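> Some structures to go through are shown next.
All of the numbers you see were taken from the coordinates with simple rules; none came from a lab. Predicted model only: the values in this text are computed from it and were never measured. Cβ atoms are built from the backbone, for glycine too; each structure is taken alone.
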Structure P
Amino acid sequence: MQRSLQYIGLSLVILGAMLTIVPTGSFSTIAGDRPVDVAVAGDSEAFIAIDGTNNVVTQPGSSTTVAELENNLDSGATVQYEASVSVGSLSVANPSETVTIPQGGTTPIEVSCVPPKGGAGTATLTIDVIEAESDSATITGATLEAPVEYDCPGRSGGGPPDPGEPPGDAIAYIDGNEDLSFNEGDQIVEDLASFDNDSAALVIAGGGETIDFRNAQVDIEAKSVVVDETTLKTNKQLKIEADDGTVSFRDSTIDTKNGQVDLKAKEITASGTTITSNKQIKVESESEALTLTDSTVDSKNGQVELKGPSVDASGSTVTTNKQVKLSSESGALTLTDATVDSKNGQIKLKGYPIDASGASITTNKQIDVESESGTLTLTDSTVDSKNGQIKLKSPSIDADRASITTNKQIKLTAESGALDITDATIQSKNGQIELKSNAELLASGAVIDTNKQIKLTSSGDMTLDNAEIRSKNGEASLTLNQASATLAIDGAVMQDRDSTVVYSPSGITVNGTPAQGSVQAG
């Protein structure tokens, strides 16, 4: 395989004159009385070059030289650059650096794997040259790229890793080179309850064993923490923190009878894991994704809070008798096929956007779901509150075939896009139902049923073909905010207290005939 070369030269100040050239190839200059020469790609005399080494990155704790920066100017150069790689499984050893490279010399660019993420493939190394200055030339604002091959231990896609176990009866160790395996020289850890080493990559690999701390409080602080096939059990508080790294769990259990659970890290990943307590459970990822898939978070008598830039709890179960709060601060909140259940507390969900397709969201109190961007997706989901209001708000809402039920008010608001409740059931025993879209409202085959008022509003077409609009003791109204809009009601059931549903404005187009009841302009 040939080595990969790319060259650049931008904004050159040579002998007091400014020459600016676009970075579409490689460029060279010869100082002194020789002319400036624009060369073709692959020219060995290019100003600054990146030379890929074709070395494969395989180790978390040992950096691999994947490329070299070459100085082909006519004298030594001071180069200020920033480096990054395109996948989260890799990290550049010195992402921001200023180096002095002699004329004709090179400086290495080193990359390592980042546990617990894994995977294999080809990534892109990007070098942004802030400035390269020599005696006769200055290069600024240039970008170089080179391919990087990698084969990192762990699980692809950022899932929890499967680390090696320590020898004998030991369960925990400090992974010196962060390769997710026990090596000669790695330190066995016997006192986990008060482990405090911010530079250590801590691995707890019990192979199915239980560590029972009994009545001791557990407070673990490390650079990163991997818990694999281990049960951590205590009657007191359990806290695990990794401010600069990842906390990950695979097929593990945290069980605190009478203490809070507090997990906090730069990134948190968990799969097949159970976190249970009688007190509050708080899981916070500070700067990267919180991923908690196919897991259970259960608090008998405490609040549950999951928080991160993005939160993925697909296929997981989150239960408590108190409040549940799931917050994605800047990215998506993903709850596909998840169960979120509170016996006696509010449920609050926030994301950018929210995907809860196939989810079950239930409580006796209020449910408040707000998607700050994109679409709130509730297709084939259940949203049920026995005695609380349900409020769903998003730029657009897709709740096809959803079941949304309560004894109180139901309010769905699509602030800028469509509200789609095709074939959905929206039912309240004793509360108003208010559905509002600032675009079209799609409710073909939907059942909208209550003892109180029903109010449907759209700023575009309203489609109610084969829908059922039923209010035993209240009025139903249909408001289309555009005179050019169309109201489709063919085969619909229109039954409020006088069996006549009022629509406005009077000039809209009405298509179809109801199967029961009637509509009239009001």
Structure Q
Amino acid sequence: MEKIDFRQLAEADFQVVVIGLGPVGITLCNLLGSFGISVLGIDARDDVFALPRAIGMDHEVMRVFQGLGVADDLASVVGEYRDSEYRAADGTLLRRFISPARPHKLGWPAYLTFVQPPLERILRDKARNLPTVTIMTGVEMVSLDDPASPRLLLREIDTGDTMSVNATFVVGCDGGNSFVRRTLDIEFEDLVFDQPWLVIDVVLGDEEVNLPETNVQFCNPARPHTFVVLPGNLRRWEFMLLPGETAEKINQPERIWELLSPWLKPGQAEIWRSATYRFHALVAESWRKGNVFLAGDACHMTPPFLAQGMVQGIKDASNLGWKIARVLQGGPAKLLDTYEQERRPLVHKVISITKSLGEVICEIDRERAEARNAAMKALVAEGKGTVVRQSLFPPIADGAIGFASNGQPVPGAGEACPQPRVVVGGKSILFDDMLGNDFVVIAKGLNITDPVRNQLSQLAIALFEFGVADGFEEEEHMFESWLSERGFRAIVVRPDRVIFGAISDESELTMLLEQLARWTAYAKDEQGRTTELVHRSRHSDRPHPASPRPPLI
């Protein structure tokens, strides 16, 4: 569609309006645009917030960005996340969080750090170049009528001009104080965590300083605090406020340098940003009303102790984006019910885990801290003090996945599909760059008969087979080993790279495809034709090049 300005909104027709263009909202705009959906994205700010806030993302998020075609652009603002250590006041190790061993199961390091302002600008630039996406900044939502058939009143902040816009769907990505959520009268479930912290981001100078090589949670009851290694010469400290302290008094230059004095002195670094926050644990009681949805901080707020806040928001966008696109292009409306069905229990679990870690870190009673230390040191002594971060997070357990006859998810269902590097025509690429943006079946060593191939064709599901003539080869055999270890011969994969189900023989594949038809069926148009998602790479405006190797690893 042709790009328009604010005064032309009355003449425009958008399928989706996204409110809020932080990382979650702008990612959703890009995802919907990659499916050819007409999108209006608005944000009250004229530009991205100039200072860093979120600092961590995982391999699933980086995979989303890969699918949007911005991995190359992000290389300079992303770095591999260091291992994290919990240490007592005397420096004794209490716990260590590590990433899974190489090769990287999803094609990227399991956890990464990043610099938020340039990341958001890259995503905004990408969205502005998509033909069906319109981005308007300096624009706010004034009102939202009838969630079943949304009509929005928008205001251009500089001029005060207002304009009404209709949309099939609206998604509120407008943060923890979400106007969309409040307009819908949706309350938060409070998981009861409320701690004030001071966050300090610094830019190191040229002088060499002695800082930890890992991320450290200092579990010191005198003042719990955190150190994080960020990309390049950026570092972050976080200090918990103690009873009686105020944000105004602690967030002063003299006090900040006093807190940093064990590591730095003025002249060795520049304070880029300091701000106080209250860390909360909240989940919206509902994520949808009619055709209006919530995503990101608008429907959940996570304490930062596992760097999961933005991660979970991007996963919201990834889950919701393809479902909205499929429904708009003729798919079953019931698919949208699975957004909250799949995401809310997972987010609730992640927040509960993060809250429990925060309670360990934030202990300021000395006797309880000593008891905590003794218990954690005992686990370290038993060889149980090391945790793989990704082991904490469960797969999707309900929704648009395959189920066995006993009502339980089939093997592999709800997990992230592994992503190997493959060689195609002599070029090395990441596997997702071949798969397009629809359901696919990936097989190895499975004899697929013509009737099943016809079934795949009728469902418009592409088949990718390892080990066939004129096919592709895996570089490190990670994916093939994963299939073998699990006893799988094929997996059915959703557009968001979540496994619908895994199978070991053709009869199981037939059963899964029959279930999948519930989610892939398209409505007929007036001529009796079906409308299907375009099967293509999400960045198919160029041929499949050799994908870059993950940065900084």
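> Which of P, Q yields -8500 for helix-only ellipticity at 222 nm (-39500 (n - 2.57) for each DSSP H run of 4 or more, over all residues; to 500), as computed?
The correct label is Q.
> If distance in nm of label points 7 Å out along Cα→Cβ at positions 265 and 441 is calculated from each of P, Q, which structure is the one that comes out at 4.7?
Of the options listed, only P reproduces it.
> For which of P, Q does relative contact order in percent (Cα under 8 Å, 6 or more apart), calculated from the coordinates, equal 17?
Details: P: 5; Q: 17.
Only one of P, Q returns 17 for relative contact order in percent (Cα under 8 Å, 6 or more apart), namely Q.
> Where is distance in nm of label points 7 Å out along Cα→Cβ at positions 97 and 473 largest, in which of P, Q?
For this comparison of distance in nm of label points 7 Å out along Cα→Cβ at positions 97 and 473, the top structure is P.
> Any idea which of P, Q comes out highest on Kirkwood radius over Cα pairs in Å?
Max of Kirkwood radius over Cα pairs in Å: P.
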